[in-house]
Structure I
Amino acid sequence: MKRDISSSIEHERLALPVSRRDHIQGRLNAPITLVEYGDYECPYCGAAHPVVKAVQQALGGRLCFAFRNFPLVNMHPHAEHASEAAESAGAQERFWEMHDTLYENQDALEDEDLAEYAAALGLDARRLMAEVLSGSYHARIREDFISGVRSGVNGTPSFFINGLRYDGSYDYEPLLAALTEAGEGRRE
């Protein structure tokens, strides 16, 4: 029996398609694509983080996961620097390690904490902090943010499944069901 998820998927489309410019895990041409617009200081994003990890594990090579920055700086004063730190880590080929560290330590996102995480991950912490403080990746973060606004994002986390906005629960079972349904009939 096929489940109707039309009530949980808005007909808002992803304005900027997933491409190599994105931070992705999985194959770009996987049959299922999940995009998250997230804020490292958002408690809801923090709650969704282990769920996303679990659905990635469950779907394996069938899923391409992309993360885009959507720092809500009016509500989360450390979100912008956390995004800068993740992007700087990405420039040192360690985006995902910093991404996970930031979500796992949401209560400690001061600049000193970011420097400690960089050092613990084996990154050039001086470089990372210089880039964070100078806003080296501001244009990249702004591009993510604007693409989110154009896609109808108005809060975090916001998810898109195969280009369509998903407004259902981001608990494990409903999210996995929506992803699985989106992948039905698509060839690898």
Structure II
Amino acid sequence: MRINIPNILTILRILFIPMIIYFFFSDTEYGRLFATLIFVVASITDYLDGFFARTMKQQTNFGEFLDPIADKMLVITMLVLLITENNDIFFVVPVIIIISREFLVIAIRQRLAELGSDYKLKVLMISKVKTAVQMISLFLLLYKEYILSFSSYEIGVYLLQLASVLTLISFIYYVRKSWSVIIK
């Protein structure tokens, strides 16, 4: 493994997860705020690692392997934490959709690797939009305070529902693009 800025940022994103969990469950006055701020920093590393990898030409096989894992670990951890507070069907169903899609995309990538296929799942624009909506919703759900007299939590739930719809659409695109290869 070659240590470079993008790989360090990816590893940091993983290391932030236990800190978020700790502050999420802490009884301190500012625990939730600290969890939210750490999540924001972790989310920014997701953007920055790709940006630096491309602009500094520091793309590595290790980074290509670990970056999507770090992203999935962060998102799934946040969803599991947040589901401890909300067992409403309009919250739970989007969470199940998002987590299921993450595992199914991993399965598609695994199948492509098993087949030794040169086909790579390219990140689609809809996936980038999905990720942005998802991260904003997770921020708002974590923050859980009013912003200009609007409930950040309610807005976060609506955005999570939108993210789950975008998740389904992007998953369908991935399946359609890789189907002829993965069914061999």
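With P(r) over Cα pairs in 10 Å bins from 0, in percent coming out at 9, 34, 36, 17, 4, 0, pick the structure among I, II it was computed from.
Numbers: I: 10, 38, 36, 14, 3, 0; II: 9, 34, 36, 17, 4, 0.
Answer for the origin of the read-out: II.
When you work out relative contact order in percent (Cα under 8 Å, 6 or more apart) for each of the structures I, II, which one comes out largest?
Working: I: 36; II: 22.
Comparing I, II, the top value of relative contact order in percent (Cα under 8 Å, 6 or more apart) belongs to I.
I have -28000 for helix-only ellipticity at 222 nm (-39500 (n - 2.57) for each DSSP H run of 4 or more, over all residues; to 500), calculated from one of the structures I, II. Which structure is it? The read-out was computed on structure II. Between structures I, II, the greatest calculated value of distance in nm of label points 7 Å out along Cα→Cβ at positions 28 and 164 is seen in II.
Read the figures in this text as sums done on the coordinates, not as results from a lab. Bear in mind that the values here come from a model prediction, so they are computed numbers and not experimental data. Cβ atoms are built from the backbone, for glycine too; each structure is taken alone.
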